[in-house]
Structure P
Amino acid sequence: MKLLDPIVEFHAELQKIRRDIHAHPELCFEEQRTADVVAAKLSEWGIPIVRGLGVTGVVGIIKNGNSNRAVGLRADMDALPMQEINTFPHASQHAGKMHACGHDGHTAMLLGAAHYLARHRNFDGTVYVIFQPAEEGGGGARRMIADGLFEKYPMEAVFGMHNWPGVAVGQFGVTPGPMMASSNEFEVTVVGRGAHAAQPHKGVDPIMIAVQIAQSWQTIISRNKNPLEAGVLSVTQIHSGSATNVIPDEATLIGTVRTFSMAVLDLIEKRMKDIADHTAAAFDAEVRFEFKRNYPPLINHEKETAFAARVMESVVGAANVDTKVEPTMGAEDFAYMLQAKPGCYVFIGNGEGEHRSAGHGLGPCNLHNPSYDFNDDLLPLGATYWVRLAEAFLSNS
């Protein structure tokens, strides 16, 4: 690996920052302390800052030379509403809140890059370091864009990065086109007519209708959707009833839909509603249909993806960059930024979990697991990648 020596020398400070953020997790749009830490560090390093985009977002502005060119580098700051079971010294100090997705590390890596860029400025133009709130379900990227991120701070492209457990430290993964799926949720309530369970003929049983709908929905995936297109429809909850001898009035189906294209998403949503409405009507019932589109699919732009791959290869070698990484059905709101600007999102290997110190939980070091912890060995590598990407994008040549 070709790490930048000043960043390697700054590793201990980045680890200190990362672990402090890990110990003080904050949920979406509540990242006040985290934003204070980020703003204080950027200001300490002489970087002008703007606060308040997306409620708690922070943007650092690093300029050099006379060029009007600009590039954006983005990290997320928020934690998850879950209980950490690790007991090492930097474990969460706030019950029910945990940095279980590595956003503490993402923030620290970008701070490391900002520190280097502010001191060396080996580029001509502007680097915007974007610290975004509320990735975990809050749509912080969309909120920052709505608050004028790209109008107030024009940039040619924007780039993001996420740690990826199971991939070795020193390796990266990326692919052009769909990289992560859209995230959508539904709540569909069948409205029947309650009755005594011993006299079902006097009612309209919403539970049986809900089961029929849930089973029929799977034909959307197997018979309506092109088999070459990816799509997931999962019913994860069915709620109904309160007693063994009562047929209830209502039954509710809850779940998620994931796709890599908006066309497939449109198809699935329409067919779900059609099947629910007509199935319920066939049994003399009604349906309340709610379908919420959360995040769109994350689509990497081809040119920017090829560029990012070359930068990664310059840091870790071509053998350690998977340019055809398998997309994931997980979702990421950086997708909104890629809808607004060209750019690329990459995975950086987080290892298998051996980095965790004594006191980690019994679970695996997977994302959204209560035993997870970010691998601090990534800090100089991720920061070096950010610096090399910004320098190459804003090259003087």
Structure Q
Amino acid sequence: MINLSDYHRSIEILRKASTPHGFVASLQEQDNYRRIWTRDGTINSLAALLSGEPDLIETVQYTLQTIFKNQHPSGFMPSNVSPGKGVSYGGTVGRADNPSWAVIGLCQYTLLQNDRSLAQTYIHQVEKCFSVMDAWEYNGKELLYVPQSGDWADEYIQHGYILFNQLLRVWALRLASLVYERENWLSKASSIKQIIEINFWNRLGKGPLYAPNLKHQLDAAPQGYWLMGFNPARIYHQFDLQANCLAILLGIGNAEENREALQFMQGLGLRMNHMLPSFYPAINYTDPDMKELENNFAYSFRNKPHEFHNGGLWPVWNGFLAAAAMQSGDAEFAAAVTMQIEAANQKNNFQYNECLHGEKGEPIGVPYCTWSAGGHVLAINYLEGKRLFI
């Protein structure tokens, strides 16, 4: 059952995060969260657009204007903008997912609002987004090569051909081809989709592999869900919630593969009896990957086992899980996930924490995190039958 009281609380969080420059990532000053982030701002914009709330949709416009006005001359998008104080394009590295997020946000606004004004204003910026992503292929073979710390999980271990980023690019290209009537962008999206379907599901014989090393690496790779990614030295074994949800939403692969992925997520949810972790299983102190984790942080080490990116529970990505479940026709699973998001956001007197501990379910991370509200709003609107453009 939809909890309208909690839904209105989430809408109010988005309202309180609204500024004349766009949605800030948190309602309070902590580290650098009270800024306009390309990724967070776009995801909150998707939720706001589905909500239909006029004042929030106005903040969507401000968010898009802020991030596109601060695009780097080379084409990559800001990590975050602190109006009047400066622009960050990333920490040790930039953010490979942000050009896609920016285009997705702009195109969803254009299509859902039937308003082409911003799309017309920023056509050249959109072209630059796709141009810089073409350059990040490095070998001209369709897949982005993502540096470590190069996407939302910026203190985690993944680098290389990471599925999450490939899927965002497909989504951005599809939407932009629809908005701007550019057949070449749709063709590019289709080519990337074909490469994804062959190389990110562990089932040999689907077509030519991206690289020779994949043939022997796939022997020990997991099955039953979309792979997190690979690089010349390894295939990652962790389950990636975000990538699997996007794959289902975007219709990547065949019905059997997406049914297997959804069944894996349902089974994981039953075993854990709470929201799904963003990456599973957690890396423990005895695992070789922990050494890499322990050295990759900006302010303090947050990736202890079952915390933050390392097995933490994020309401925002569980919102995408609820949407993916609805896209698959499983309203019961979508409703169960949505109730778990609500239970998470209610903790500590509705503190809307960024994430929770993966085993204990206790709030950790930044409180009053805007996209924890955004994930809830997204889930509720999908339950009610509203949809983003895919």
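Quick check: -10500 is what I get for helix-only ellipticity at 222 nm (-39500 (n - 2.57) for each DSSP H run of 4 or more, over all residues; to 500), calculated from one of P, Q. Which structure matches?
Checking each candidate, the match is P.
Out of P, Q, which one gives -0.20 for log10 I(q)/I(0) by the Debye sum over Cα atoms at q = 0.06 Å⁻¹ as computed from the coordinates?
Traced to structure Q.
Using Rg/Rh (Cα atoms, Kirkwood Rh), for residues 117-156 alone, single out the structure from P, Q with the greatest value.
If we compare Rg/Rh (Cα atoms, Kirkwood Rh), for residues 117-156 alone over P, Q, the biggest value is for Q.
So if we calculate relative contact order in percent (Cα under 8 Å, 6 or more apart) for every structure here (P, Q), which label has the highest result?
By relative contact order in percent (Cα under 8 Å, 6 or more apart), the leading structure of P, Q is P.
To test your reading of the models, identify which of P, Q gives 2.0 for distance in nm of label points 7 Å out along Cα→Cβ at positions 221 and 269 when calculated.
Only one of P, Q returns 2.0 for distance in nm of label points 7 Å out along Cα→Cβ at positions 221 and 269, namely P.
For which of P, Q does Rg and Dmax of the Cα atoms in Å, for residues 189-372 alone, calculated from the coordinates, equal 22.8, 73?
It traces back to P.
Compare FRET efficiency 1/(1 + (r/R0)^6) of positions 5 and 29 (r between Cβ atoms, R0 = 35 Å, to 0.05) across structures P, Q and report the one with the greatest value.
When FRET efficiency 1/(1 + (r/R0)^6) of positions 5 and 29 (r between Cβ atoms, R0 = 35 Å, to 0.05) is computed for each of P, Q, structure Q gives the biggest number.
No value in this document is a laboratory result; all are computed from the given coordinates. Remember, predicted model here, so these are calculated numbers, not experimental data. Cβ atoms are built from the backbone, for glycine too; each structure is taken alone.
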